Structure 1
């Protein structure tokens, strides 16, 4: 390389900055997934809509007030029916010509708006819990991709370690084959094990990249900017997760649905009660006929439902059936959660027992490798013994990776079902 080529290489080497993948924790992964998830954003939009429904329901408790102006020609009273916002003295058949006035309406006694506001509040609480359920489902999907990536990376490391050990044996064996101490059969057997190790290492590396790509999709980052820790780094015991909520959102949503159904039933029942309305208006009329001009009007009325074609009775019956449905849903949700908890506990306990036994088995396997290697180097044992010992260690290490991943997945999934949020997974 001449001086010019060296300078160019140095310049470009300084300009090109390497991209280092940042190892991302589970807490950070879940937090990012929550921020970018379109399902969660849609749920929060539904929360805003539900809060607006409360405001709308509350508005019926207040009186309405309208300012109107009218003018008419010809036969007085021929403008009926007038729009509902124009009433009072302006709607009088005795008015003639121009008039301007204010109309106020209020429900003096009507239980429906009050109970309707309770329905809106209960439905809003249910929608909020539904958003939490969507968030937890997003967590579970993200967690599965995260653990898959960690599992595959751990298996890749296992096979890379075995490949390194087998390579050392292969180098020693090649030298002894050259001097006639071993035949080519032994060398080919070790070479076959080396090839298998490289194949499995490459296979799990590709799986890791694809799983990491899924993680990147959930958190909306470039897959080359992140990395996931190997499952070998996962704890052998259940990591304690402090859950900041007292009840699973799955169960809380079902219970709020019951509250909403009860509120809806009370509102339906209120349609049987009488309703009292009041209307007042005042203004200025240019001309009246047949009566003296009166610039105000007060109106009070009551209505009592007598017969609605069995609609009210059917509504009451339907409201009771909806309540029964929601109560059954609560029981079904509790049963499903308890079944899931039991299934996760089964996986947790099985993984803990297997990991404890695999630790002892791995120690024995390491001793077997050491003994087989010493016998091989001292011409006291065959390479087959060493090959089988290495295979046994590969099996054990692979099982350790899987059991650690299973333990981490089950304990984290259980915590998520119980209502854990991203910050609860921080150490």
Structure 2
């Protein structure tokens, strides 16, 4: 039987996968009523979908959101109809010249069937608001993964979104006696964040309103047990709004997740061994003397580094980064954010970013305190090699101590001896 992995090591796993939070609701209400004086009918239909799909990556204490697909749809239609059974219409104006007895005899009662009618219709549409002055769904989404010593986990996700609203409301009254209609409208639209909210009422009583985008959010907290280095959560109802009567609004919040954890120890170890190979290659004085120029020197160093790595591990070194962090002539680090994003996108251990950042910070220190020498190293193999060995050692030690703290299965005694030897040679050559 395989030995069970200590639960506290779960925090070091690199988690990668997807999480989905989905809130869906609906309403389909219809009611008809008839009395001796009035007939009425009202209806309301609602469809509502609020969903966030996250792609995540990273360790529990440094988890990143790679991408967020956000959906928000709200459609509502309301209707209301009321009609009197009958309407007693007023007598003609000339009838009022006569007394009641005359009117009763010569002007029969004017009753219209059916009577006055009142109709109200309203539609509401809400969607995601997007503009240049609005943050992206990724920027408005938060995640936290907490792992406990007994292998249990707690996952918290919250995603916010700005919505735009369109409302069209029409209220129409039709008078039975003269057939005339009276109509009023109410319109709502969404303006920009920097625009003024306002409501305008015209002479006929029609209303137009402008409102800024509204901030809404969806959130969930789930707990469970990690099994086989995985968090598997099938679509699970977390909260529910139950209808209070037939056709009433109902809503369900569901969460699903599929996260796989991979052990970062071998990845970090391979990167450390690659950096050691580069440091040893840069430290070799014979390569510096043999190089025709700086370009040729870098080629020879690369060739030697690959040779050293293969001789120690029996395999090819890790792939070359597509984005390289570097220190420029002004002693500033270029492409720091791009490199960090590359680490996240490839779902690599975050310590690799810290390793490279510490490497470049050493170059910044060289640039500030030994600027002439640093600039000379741009074209001189001897100086360039010394600078690189120093920077590589800083990054190597960052990875070494991380492995020592987190990966008990790796024997680092031989590696430590190699690092100390490079360090000693580098120091001796600096003194000379």
Structure 3
């Protein structure tokens, strides 16, 4: 053992002995062993700011008008209220087990300032909405799970349980942040944009309906989009890796490997950049919320969910028309045109002869409501597979939607599957075994 090591051990032993002596003396001098350390603390509901200063930085947290807590310094970031509120809660239940008057030598030894100057290991300021404030000066911790504090301008040091010291002095404030990645993923979301492999994909909401605007224009499945937004709303980072990075290119974040942006009514939006893999066997990636100078870690499953193939969001029904709005159906085939009309709940042919209402309803439901098992994006429409064009008309006799019906050749491999195209270059493949009766004989009584 070196002389230096021996010296350090002796100094540490002396400091601990002095702290123990001060603590024993303070316990003899105090008249109370259950004294609440903070008597003027703002209530948790009236608290609107928390300020923390340590040797490694300064942080300020504020509650906005909606009750959401934010880190304002050193940069803005939404906070996890339950984690942050643990600080004032610890102060609120803190009780002093001993007190001791401070002089300059004792204050220095305990890591505390005096009312007229000095330095604390940490200074915690809790501010109420009425302008009141409580300052908690935190000093060293001792033996037996105890720590030293001083309240406001009191010249006395107090001995308390060191739970507050553990959280305020040892934890990184970045661990108190809200780890959610996409706060805009809620009921107010009205757009989703992806940048994947150099391609931009845009999804937009109009009323209750969602539709793709780029790279193709087609209907989106509102339920599938809502499910994606629900997953996005709960997506969280695994950990914070680095604040204020000097070069985000090193993490594959400029340009990013992928980017997802969620817009809200009113114009606000939140965007997440996803970068390189962390390396090794993990599939986790670097990520950064735009506008927040912090690199975070996102697990492989979260990345896969957020960047799942957007084609899975395409509406797989053949038409966006509602069956209740359809008052007439025109079926255009190479061998002629067939027109059916609805009167209340009964269907008939244009010449007035009755149709099989159940057969017509089945046809209408298949064309408007049956979900395809898969979708196929086509650049060139396969005219050779077209069997008919079906036009839906409204109460005024005007077309409200058109569906083109296709069928593969009957082979052992394909089984003659049917497909529906809605003028958008997307063919919805209907489930195997689906049958479409498009001729008069199929729809007559």
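Derivation of every value follows stated rules applied to the coordinates shown; laboratory data play no part. Source: prediction; values computed, not measured. Cβ atoms are built from the backbone, for glycine too; each structure is taken alone.
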When mean projected area of the Cα convex hull in nm², for residues 42-137 alone is compared over structures 1, 2, 3, which one is greatest? 2
The highest value of Cα Rg over 2.2 N^0.38 Å, for residues 50-273 alone among the shown structures 1, 2, 3 is in 1
If helix-only ellipticity at 222 nm (-39500 (n - 2.57) for each DSSP H run of 4 or more, over all residues; to 500) is calculated from each of 1, 2, 3, which structure is the one that comes out at -10000? 2
Comparing relative contact order in percent (Cα under 8 Å, 6 or more apart) across 1, 2, 3, which structure shows the greatest value? 1
With distance in nm of label points 7 Å out along Cα→Cβ at positions 130 and 266 computed for every candidate in 1, 2, 3, 4.0 is reproduced by structure 2
Please compute distance in nm of label points 7 Å out along Cα→Cβ at positions 210 and 226 for structures 1, 2, 3 and give me the label with the greatest value. 2
For which of 1, 2, 3 does Cα Rg over 2.2 N^0.38 Å, calculated from the coordinates, equal 1.75? 1
If distance in nm of label points 7 Å out along Cα→Cβ at positions 322 and 394 is computed to be 1.2, which of 1, 2, 3 is the source? 3
